[in-house]
Structure formats: C-alpha cells, structure tokens
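Chemist: Following are the structures in question.
A short reminder: the numbers here are calculations on the coordinates, not readings from a lab. Fair warning: this is a prediction, and the values are worked out from it, not measured in the lab.
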Structure P
Amino acid sequence: MMDIKSVKFDCRHFRTDIPCKPNKLRGKKCTCDEYIQISHQILIIKLGALGDVIRSTALLAKYRSLFPNAYITWLTHSPDILPHDGSIDLIGKFEYKTILPILNKQFDIAINLDKDKEACTLLSQVKAKKKYGFTWEEGHIAGCNAAADRKLGTGFFDDESKANTKSYPQEIFDICELDFQKEEPVLNVNPALVNKWKSLKEKSGGKKIIGLNTGCGPRWLTRLWANENWQKLTTDLQKAGYYPVFLGGLDEDAKNKSFAQATGAYYPGTYSLEEFIAITANCDLIVSAVSMMMHIAIGLKRPLVLFNNIFNKHEFEMYGRGIIVEPTSGCDDFYGNTCTRERCCMNDLPVETVFASIKKLV
C-alpha cells in the first residue's frame, strides 16, 4: 500500500477525492513521470452572461503562456460553454459546495470580472496575493485597480461608455494588467457533433453556407431587424448562389419556420447549446445582431457580419474576420430596450449593405 505522505498534492493532475487521469487511464501513482508541479494558483470568476463568459476565455491563452504549469479554477453559471481541453483545471458552478473550498485555499491571482454583488463579495473574501477586477468594500462594488475603476465608470455613466474606444477583451486584459495581443476566446466544441452536422455541406451542394441568426434575445428588442429584410436578404443570397440557413433558439423558432416556408431556405430547428455550436461550426459565415451567436461565431473563428445600433461598436473585437454594419440614421437609444423614434433606426440598415458585407467576407 502506498504511503499517503508520498502523494503529490501539488501536482496539476491531483483531483482531491478521485483518481487522477494518469492513475485512472495508465495505472500510474505519484512517483510517475507525469508529475507537474503547480507553479501558480489562479482563480477566475465570470458567472454570466453567456456571451461574456465566452469572450473572457481569451485570458486563458495569456495565462497559459505566462504560467504553463498554473492550476486554473473558473467559477461560472455556465460550465458547459467553457473549453474542456485542459486549459482550465477546475470548472466549477457557482454554488456552495464549490465556493467553500475556494474560501479555504490560497491563490496567487484571483480575478472577478462580474459586477454581481455575490461575485464581488466572494472576491473580497478570497485569499489571494493579487486581486484583479471587481470586489466589495463598505457595502458597495469597488475596483481592485485603476483599470477596473474605469470599467465601472463606463457602466455607471453613459457619456463615459460612449467615449470608450477599447474592446471588451482589451478592457479585461487592462484590468488584469496584461498585454492584449489579440488572444482569442475558446469554446467547448464537440467534434462528434461537428462531424454529424457536416451534412449541411451535402445539403448545400457545395455552395457557401450563410448562417442567418434572426433574433437577438428578449432583453434588447431595439436590435431586431424587420422580417421582410431577412426574407429579402435570404432570396438575394439564394439568387447569388449562396446557401442561407436560419439559426436561432426557442425565441426565434416560430419566426424561422415562417421564413423557411416563405423562402424555401433550410431551417434545422432548435437544439441544445452544444449542438447549436456544432451547426454554427459548419457555416462559412454568420450574420447576427449582438447576441450569444456573435460570441459563438467569434469563438469558432467564423467570418461575421454584425448588426449594431444601441451599443458602442468599439466594444466588439472582431479579430479581423468581421464587419460591423449600423443604421445610416444612427441610433438615439444607447443601451435602450425601447425605441424613442417613431420609425426604428434598424429600418435604416439596408439589405444591400448587409449583402455587400457578406460578399466581401466570403
């Protein structure tokens, strides 16, 4: 029987109460040649929204380049979206059984990128040599450094938000005092499902597949493009030899079914997030308003035509693969869910502009 004192508790493979992978898969014990001594303990708290979780994963490439043998723990409401490729050692859901061990652990670096009270309070209680992001002081949210304070200012005041010229990844790298070099976000992609949806290529007959994400979620309805515009874009794409595919979730299901019936374009229906990502991975280009789909397309490195009206366009890092299109008349409702104009500005985003952007990227 192995002496418990010889267990390498500081190994990246150690899993507390279950066999590590080298033991489970290859029968190895703690005298093995797969021992990796942990150099740094890093905690990242990013609970939601789902799209923000995706784009925050750009931090992983940077920290792995700086500290290859770091043990990275990530707390979130959405564990399934995070990469399961080994870049994160422990993906934890934000719940008591995960939080309690974290509060009894010493970290070298602890980061909170959420402004939720519970996330900020947690960071304030975590033991860490260095903290970045948003914490809790004297009964209110507070920044851990000047960059975090600036990010708070863009959230508190519209004029500061409008004046911002940095993308979200650049801002979070500043908050973490890191040099942003266009590090890319990463997703949890299921290769088997991606392979399954290669059937799209067969359906298209070799034509370029254009994924049309027709919704934008219920929170920011001012971003919706008119139904007749989606239908005209679809028929224009078909005439030009492309293969448009309608994409969306339950909120867009009825609309996409009606579009498919009116145009004859393909609509695969609604699926789990994992399968939705796999379908998107088989498209050659995505057209979307600012939504979760935008972040998935960027994470999959798919060319993207992005509709924007109510947000600051500088916020979006397109990694050289996208075009942002906006209404010709501008927008009066910054971060607004109700249009104050009699005619919504999204009616001033011409189909021709979107079609030309698709042609340019494809």
Structure Q
Amino acid sequence: MSDPIDLKTAKIFTDLNKKLDKDYSSSLSFNNEEVHEALGKQSHIYFRAWIKLQQSWSNNAYRAFQDYDTYVILIFLVLQVFKKYSDRFQYLSEEEFYSREHKLDKINLIEISKELNIPKETIRRKVNFLQKKNLLIRRGKSIFLTKEISIYQRPNSTKTILATFLEKNSILLSKEDWFGEHMQVEKIVTFISEFFTIAWQHWFRLQIPFLIRHRDMFGDLETWNVWGSIGISQFHDYNKNVTDQIIPSPERYKDLYIQLLKHKPKSGINASSIAEISGIPRATVIRKLKFLVKEKFIKKNKKLEYTFVHTNKQTEFIEKAYLVNKQYVSNFITDIFDLMKNSKFKI
C-alpha cells in the first residue's frame, strides 16, 4: 500500500470524492471546455474510438452475470472501496487491489437504491446473489469484497482498449498548444495498473451515471445495448463515407449526431448479429427490437435488418442525452490526463 501523499496531490482526491453524477467537473490544470471543444473538432474520429471502448466494456459487463443490474451493483460497491482508499490518501495498484479482500462499510440498501435508481428489493436480491457467488462475505458485523471479484470485474481487456482510446484522444489534443505531447498506449496501461484505484475510480464515476441515464431512458440496459448495437452499425457505414470523402466530416458533436440520424446506410443489422455481438440471448434481442420499433426508435427493412429512425418523438430526447454523455466523457479524459501530466502520480 502507498505511503501518505502530500497536500498538492491530496487535492486530486478532493475531486475524486465528488458525489456521483453531481456537477462532475475537473478543477485541475486542463480546462474541461477546452478539451471538449478540441475533441469536438474531430468528433467522428473521437466517436469511433469511444464506441469500440464502450461496446466492449458493456458487453463484458453483461456477460459477467447475464444481468446488467447485478454488475452495476457490484461496481458500485467496488467504487465505495476506491473512495475509502482515496479518503485516506492511499492508493493500490491493480495487482494489490485484486490480491486481497476489502472491507466495506455497512451496505445501506436504501442508499444504493437511491444512487442507482433500482428498487430496494431488487438491490437486496442482487446483493444476496453476490453473496452466493462468494463475491461478498460477512464476518460478524463486517462485510468484505473477496478476491473472487477478480474473476468477474478485473478489467483485463478493457484496460488496453481504454488506453488505446485515451492515446487516440491525446493525439487529437496534442494539436493544441496547451496539451503537450501525446501519451502512448504502453505508458497509459502502466499508469492505470500502478495507480489503479485512482484511475479506475474515474472510470466507474463515468460509467455508473452513464448506465443509469440509459436505463432510465430505455427502461432496461439490455434494450439500450440492442439500440446501441444498431447505432454502432449505422455509424460504421456513415464513417466509411466520411473517410472516403463522400460526405463532409462533422464539425461538432451535435453535427455528428444529426448526420448519423439522417444517414441512410446500405444495410442495417439483424437480430442474430446483435445477439452474437452483445451476448444477449436472441429471443431477448427480438423482444427488445419489437419494443424499439413500436416506440419508433428504429425501423426494420425487408431484409429484417434494423436502422435508426430520424423523425420520431425520441430524437430530441436522445440528442440531449448524447450531448450530456459527450461532456461527461470529455471530463473523464480531462481528469485522466491531468493525473498523468499534472499530478505527482508519475511512472
């Protein structure tokens, strides 16, 4: 475990301890808005890297338990452990974190329910499931996360995909005078591994509100993933036209979203492909697709392939959520590069 850190570095932990989804903004060296604007200038490049990362992480999250809510509850509990270490001005490497048990404060089902917007009884049922899987154990009045969480939650592949995403964004940001040199994948992976409970706390503080917003929007995260798979398929077709200079590059995040909706791909994606990519059973995928068609989020063609719908009652609502998500991701990128470039956490 690390030694106590100095007051300058301790300021980082003040930012880390902000309440989930409450005015999440960095107060370190890089400016959130400048980062957001710089990445927005090449939004299609940024977005291509983001969807690869988000789809991979989301699919792995689902496959852990074949249930998103159980996974969200688990990472929420892990986040509480991360926050406990940062409150004490301590950090653990990835290897240190997953090689030991971690004591949790009392699990308050009502608080978790409020934070995650999941019914209390569902929280209770999922927590009991985690206990049966030996991920949580009770010793007297104390509760511990066991080393078994490494099997379900350790980011073996995500860490490298995240580092690749960050490297591509650092290349875009390195065009700005205030950013400096871009960061290479190997250095980012090493940084995440060494300062794991700090770096991954930022990742969870991005992902948990991100997932909550989409569950609230679509009713459940399986439906969101099915919808997202259609959007990713449509984006790949759209981006090929941008790359081939058939259509102009979008200049802002909002431009990208509107152009993606208007884009008419040569083909869509079918239920079997969505099931294969997401890991969600095909019967469940078909049920979610019917709901999305009924609600006019998507449409089906004669080949039984699905694409987005442009003029529907949901367009403005989704656009607002999309722009909020882009701001959150920019904030995450800002904070990670601040840690790497402007703090005393050095490798």
Structure R
Amino acid sequence: MQHSDDEVLVERRGAVGSLVLNRPHAMNAITRSMILRIAAALDEWEHDDSVKTVLLTGAGERGLCAGGDIVGMYHDALAGGDGTRLFWHDEYLLNARIARYPKPYVAFMDGVVLGGGIGVSAHANARIVTERTRFGMPEVGIGFSPDVGGPWLLSRAPGELGTHLAMTGRMGSGADAVALGFADHYVESDWLPALATALETTPAAEAIAAVAMPAPASPLAAQRSWIDSCYEGDDAATIVARLQASTVSAARETASIILTKSPTGVSVALEAVRRARQLDSLEEALEQDWRVSTSFLHGTELIEGIRAQVIDKDRMPRWSPASLSDVARADIEAYFAPGDEGELGLTARQDRSTP
C-alpha cells in the first residue's frame, strides 16, 4: 500500500522545490493529506532563499490531476463523517495560498486537469499547458458545482465561455485554457523535461520564455458567437431553451448535454459564476465556494452523482429535483447563505496582509 507521504513527492532540485502529485493509479486525485503536505512544503520554501521556484507536476502519463478524491468523499458522506468538510477547508486555504505565493509557482498543466487539479494549478503565477492538456470543471455531472476558485476563473473568461464550461462540465484544450485565462504559456509536451531541468539553474521567466510558443487558435473561442447569445441571463432553464431553439447544431447538442447533468448543480453553477463576477478577490470567491460546497453536504445530489458515475457506474443518476424548471429560486439562493460551518476567514487574512 502506498504511504500517504508518498502521495506527494517533495524534493529539492537545484533552485527548484519540486512537488509531484503521485497517485497515478487514481489520476493523481487529491486527498486531504496531499493538501497538507503541499501546504507544509510551501511554508518551508517561502523562507528558504535557496529555493527560487516551485514546480508542480503529476506522476504518470494521464495528467496532472483528475480532481478531488470523490470516492473518499462518497464513503465519508455515507458514514456521516467530517472528512469532506475538513478536506475542502484545507483545500480552499491552499488555493488562496498558491495565488498569493511570493515566489514563482510553475504548474505543468499537462494531460488531464480537472476540478481540484485546477485549484492547485490555475491559481499559480506561471501556468503551462500543452497540446495534451484537457482541463475542466466537471462538477455538475456528479451533483455538485464548480469550487476551488473555479467560478472566479470562469466568471472572468471572455464573454460567456466560462458559463458554458460551468453548466456543461465539458473539457477544453490547452489552447482554450490560454484563451479563457486558465493558463499563461503554451509549451509542447516534449519540452517539459528540459524546462524542468532549466528551472533548476535559470530564473522561471527566462526558462519558460525559451520554450514557450504562441498557443494555437482556441476551438472554444471560435464558438463564442452562439455561446454568448444563448447563455445570457440568470435562469438555467431559459438558457437551455435558447440552446434548443438555436439554428447551430453545436448549441442544440449542448442543450442535450446540460439536461443530463444535475439540475441543482447546473442551477447553482450558473448562480456561482454570476455572483463571482461581482466579487473583488479570489478570497471572496473561495468563501462563496465554501458556503456552496458545505451546503451540498446537507443534500443528496452529490452522493447520488458520485454513486452513478464512479461507484455503481450505471451512469443513471436519479436527480432530485429532476428538471431545471423544478429547481426553485429560493433553493438556489440557500446554497449561498452562511451555514453552520462558519467562514474560512480568508478575507480577514487578506485584509491583514494588505499594506
């Protein structure tokens, strides 16, 4: 059995503090112990002048990270445990820590990067994607809503592209990640080993510039015309009706995709992105994520979604409510109300750190 300390390989390589997510059998899905190990390493390296750059990578060939350990969440929820809430608490604190990290934090977003994988990479100050990158926030497919600061990033994508990804749970390419603001640099995957080596002796900006290339045209951005027109407004059922009535076949196909997702998850995801547009900082967005996520723990959608997708794998979730029109506005708003779990305290920490 793999020891928890081995789930994140932490080592020094020249001027680099290296973090390797090391659960390739689970596509490097993140556990709470991994979150805490990364946080401890960042704390240590921040005050170590010999560490100039932090580098995050994933073990195996499939990708950086497929998200949080949802199988663990499922069993914790059935047992009535507190593990998922504690996981989210520490995860969101780490997401904010990464965004404010004072040294170059380079994330190789190669291969699959989903959900919690976005949280530990897309808030970095040097985000690198490749031709193999497939990124996304697929939470609506498991009866949940994008978290880890995802709504903050999605709300700041051009037009309604972020809303489209939030409501469908679909993945984008490396070129899409750059176009939507989830990544900064495009590098051919064959060059990543050389870049990792160069970072050991060369400042991050210089090493990246030596291998980065212009990103290809974004396939998702090319569809912005129908996406922007269909995704206007705050009502998910209305958006789906527009998609269904569109003369664009891709729009009609998208409507069919959304209708397979959790109606509650889709409705809350839309609201989360809309509200995130009005927020002033990632910290505020993560506080919103905390309220929304912990609210999902009090319902049945998340358990049912995980059951259908990864436990029984019947792909036949029994959503409740079963349709978008049955999701009441008051129920959506309740997900954003402060709960018994309190706040993360991130905005207070941010205020204390502001000069």
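Chemist: Can you say which of P, Q, R returns -10000 when helix-only ellipticity at 222 nm (-39500 (n - 2.57) for each DSSP H run of 4 or more, over all residues; to 500) is computed?
Modeler: Computed on structure P.
Chemist: If Rg and Dmax of the Cα atoms in Å comes out at 22.8, 78 when worked out from the coordinates, which of P, Q, R was used? Walk me through the intermediate numbers first.
Modeler: Working: P: 22.8, 78; Q: 20.6, 66; R: 19.6, 59.
The correct label is P.
Chemist: While we're on this one: Which one of P, Q, R has P(r) over Cα pairs in 5 Å bins from 0, in percent, for residues 171-338 alone, as calculated from the coordinates, equal to 1, 8, 16, 20, 21, 16, 10, 4, 2, 1, 0?
Modeler: That value comes from structure P.
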